[in-house]
Structure I
Amino acid sequence: MISSGPIEDRLAIRELVDSYNDAVMRFDGDAWAANWRDDATWHLPGAGPISGKSNFFPMWKQAMSGFEFVGFFASAGPIVVDGNKAHGTWYQQEFLHQKDGVKRNVTGRYEDDYVKVDGRWYFQQRVYTVLNAS
C-alpha cells in the first residue's frame with residue numbers, strides 16, 4: 001500500500017484535487033481559489049515559491065487568460081494522512097491550447113501538503129515540477 005491514514009481523509013483529499021482540476025478546466029477562479037488556505041504557498045517552475053493566496057491568485061488568473069482550452073488530469077501517487085495534516089503526490093497531465101494557436105502537452109508532478117480545518121481539507125503548499133513538455 002502506497003498510502004496511509006483514514007480512508008475518509010484520503011478520499012476527501014482526492015476530491016480536493018478533483019475540485020482543483022475541475023476549476024482549472026472550467027476557468028473558474030473562485031472555485032480554484034476556494035481549495036487553498038489564505039496563507040498557502042505555491043511553487044512554480046521559474047517563479048519559485050509564492051506565499052499567500054492573495055499573491056498567487058492574480059498570477060493564476062493572468063496565466064489562464066491566455067488559454068482557450070485546458071485539459072487538466074491527475075493521477076494519484078501516495079497520500080499519507082497524519083491527523084489534520086497530510087502529504088500527497090500527484091502526476092498531472094496538461095493539454096494546453098493557447099489563444100494564439102499554440103498547443104502544448106505537459107506532464108508534471110505536484111508534491112502537496114494539506115491541512116484539515118473545520119473538517120475540510122485545503123492545500124497548504126503545492127510544489128510543481130515539469131517532468132516533460134512538448
Structure II
Amino acid sequence: MSDWTGRHAPSLEDIEALADQARASLPEPFARAAQDVAVQVVDFASSEMLADLGIEDPFELTGLYDGVPLTQKSIFDSPAQPDVIWLFRAAILDEWLARGNVTLDQLVTHVFVHELAHHLGWSDEDIATIDRWWE
C-alpha cells in the first residue's frame with residue numbers, strides 16, 4: 001500500500017499548469033487559436049453558470065468555454081470580455097477518481113481541448129464524432 005501521509009490534492013495552480021502543458025503541446029493551427037484564450041481554474045462553476053446551463057450538481061461540470069466562437073466573430077465586433085476556458089478543479093478531481101483509468105494530465109488535457117473546440121466553433125456533436133471519451 002502507498003503511503004499517502006503528507007500528500008495533498010492537486011491545487012488550482014497544479015491544474016492550471018496541466019492546462020498550460022496541454023496548450024503547449026497543441027499542433028498548429030490549434031496552438032495559435034489557443035493563445036488568445038485565457039484559462040481560469042476555480043474549484044466549482046458559479047451558481048450563475050450552473051443555472052444558465054440547467055445543471056444542479058456542480059460536480060457535473062468539469063469545464064466551460066465562455067466567449068464568442070471564432071466562427072461567429074467579426075472584425076467589427078468590440079470584444080466585451082476575453083474568451084475564457086474555465087476548468088473546475090473539484091469536478092475534474094471527482095471525475096478523475098471515479099474513472100480510475102486515466103491520468104490527471106490526460107483528463108485535464110481532454111477537458112481543455114474539448115472547451116477549446118467550442119472556441120473553434122465546434123458543437124458537442126462535432127466533438128463527439130472524433131472524441132469518444134466516454135467509451
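Quick rundown of the values:
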{"quantity": "Ranking I, II by distance in nm of label points 7 Å out along Cα→Cβ at positions 9 and 65, the structure that comes out highest", "calculated": "I"}
{"quantity": "Origin of the derived value 59, 34, 29 (Cα extents along the principal axes in Å; candidates I, II)", "calculated": "II"}
{"quantity": "helix-only ellipticity at 222 nm (-39500 (n - 2.57) for each DSSP H run of 4 or more, over all residues; to 500) derived as -13000 - corresponding label from I, II", "calculated": "II"}
{"quantity": "When distance in nm of label points 7 Å out along Cα→Cβ at positions 25 and 49 is computed for each of I, II, the largest belongs to", "calculated": "I"}
{"quantity": "For relative contact order in percent (Cα under 8 Å, 6 or more apart) computed as 24, the structure of I, II it came from", "calculated": "I"}
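Read the figures in this text as sums done on the coordinates, not as results from a lab. As the structure is a computational prediction, the values presented were derived from the model and not from experiment. Cβ atoms are built from the backbone, for glycine too; each structure is taken alone.
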